[in-house]
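In the part that follows, the structures are each spelled out as structure tokens.
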Structure 1
Amino acid sequence: METDVFESQRRHMLAEIEAEALLTASYTERPSFSAAVMAAVGRVPRHEFVPVELMPYAYLNRPLPIGFDKTISQPYIVALMTDILDLERADRVLEIGTGAGYQAAILAELADSVYSVDIIGELAAGAERRLKRLGYGQVTVRVANGYYGWPENGPYDKIMVTAACDLVPPPLMAQLKAGGRMIIPTGIPEKQALTVVEKSSTGSFSTRDVLPVRFSELEEPGKLAGAA
């Protein structure tokens, strides 16, 4: 049987996520994350989503560069954002900001339909190949400006945005199902917060901030996919 050389590192990463959840519970009101989310984080091989020279550091609880001035998110943040969405297997999920595809893989462990958008064509293409190779065929990737979402496959039960906006983009609010939930970093670069957006059965919205964060910014409206 093949030995998993990363197993001890993966267990250490999960322990660090659990410790940080406790430390941030006063903000998030989540002293722990669901067993399903933690199991999903434990199953996804994070070392497959980082450049080969960074593989020895793949299971550190920190963001890592993936090129194009982008990063793979800190595992704790990935777990927190996933836990907040409270995914169900039948959910149709939209992710804005595919990056290397790591967060999409976590989502695909918990939901059968995941649609992911990235404005950088090289990242999207690499993520698509990686996800297919690892067996995440339920993830569909598109090169586009995530500000506008992916209306053709909406509406969505859950939306996750992994880049920050000053305000929640109206197209994403429109693509959220009644009864749905979105997690998105909002605010100016110096003062961002993870924001939960919920849409009632009547179509009204409520928002609440969960945790101070720092994300790269979502491309501005009108910028075309692939544009410098």
Structure 2
Amino acid sequence: MAEFERQTFNSRSANAAMIDEGLRSYMLKVYNYMSIGLGITGVVAFFFNQYVMANPAVAELVYGSPLKWVIALAPLAFILVLSFGINKMSAATAQLTFWAFSTVMGLSLASIFLLYTGTSIARVFFITAATFGAMSLYGYTTKRDLTGMGSFLFMGLIGIIIASIVNMFIGSSALEFGISVIGVLVFVGLTAYDTQKIKEEYLESDGAEIMGKKAIMGALRLYLDFINLFLMLLRLFGNRN
């Protein structure tokens, strides 16, 4: 009997070790996808801005015509494609779509180099990276269930979107400041919440193909948390040109 219990315990320990190793590998894949996506976005944004500024005719076309709305809204189209079409894609196609999204997002964010100094952009980026890293680590390690917090944060996100749309018409600096402060709190919380959900998705393991697509979607969620946190902090602490 004692031998049976010892074998059972050893088997459970081995299974737990395999899960831990698999989880670390899975989370590393998610973070790698997210980091590469952010790298693509940053490089594209920087060099696209350099090209546009060196060509006044292109600058007028990009920022002085309806094309600016196409560039601004194109990332949303890719998010919708990934969100609603991921089940019909292969993991490889989903990965290529994510890289394409990261590229288009770079085109959309190129204008921040016109609005803010390069030094303040770099400073806020490192602040964002440190904050994101700390909250993602919390979401990964905490034993607390963050599901309830997720519902509250989602309502806050909806409020930010509505307030941002309203402020496009009224142009209130006070409202913009309020949106930025609340936005920082919301995306800090979402970073921890999404990290925990991504971890839980691994524990509900499926086949390798499905897990590959889940890793892409997890990277997309963390990417969006990072970008939005960065933009909110940039509004608060960025030095304008």
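Throughout, read-outs are computed from the coordinates displayed, never taken from laboratory work. Just so we're clear, the structure is a prediction, and the values are computed from it rather than from any experiment.
Consider the structures 1, 2: one of them gives -31000 for helix-only ellipticity at 222 nm (-39500 (n - 2.57) for each DSSP H run of 4 or more, over all residues; to 500) as calculated from the coordinates. Say which.
Checking each candidate, the match is 2.
On relative contact order in percent (Cα under 8 Å, 6 or more apart), which of the structures labelled 1, 2 is highest?
2
From which structure (1, 2) was Rg/Rh (Cα atoms, Kirkwood Rh) calculated, if the value obtained is 1.05?
2
If Rg/Rh (Cα atoms, Kirkwood Rh), for residues 47-142 alone comes out at 1.07 when worked out from the coordinates, which of 1, 2 was used?
Of the structures listed, the value fits 2.
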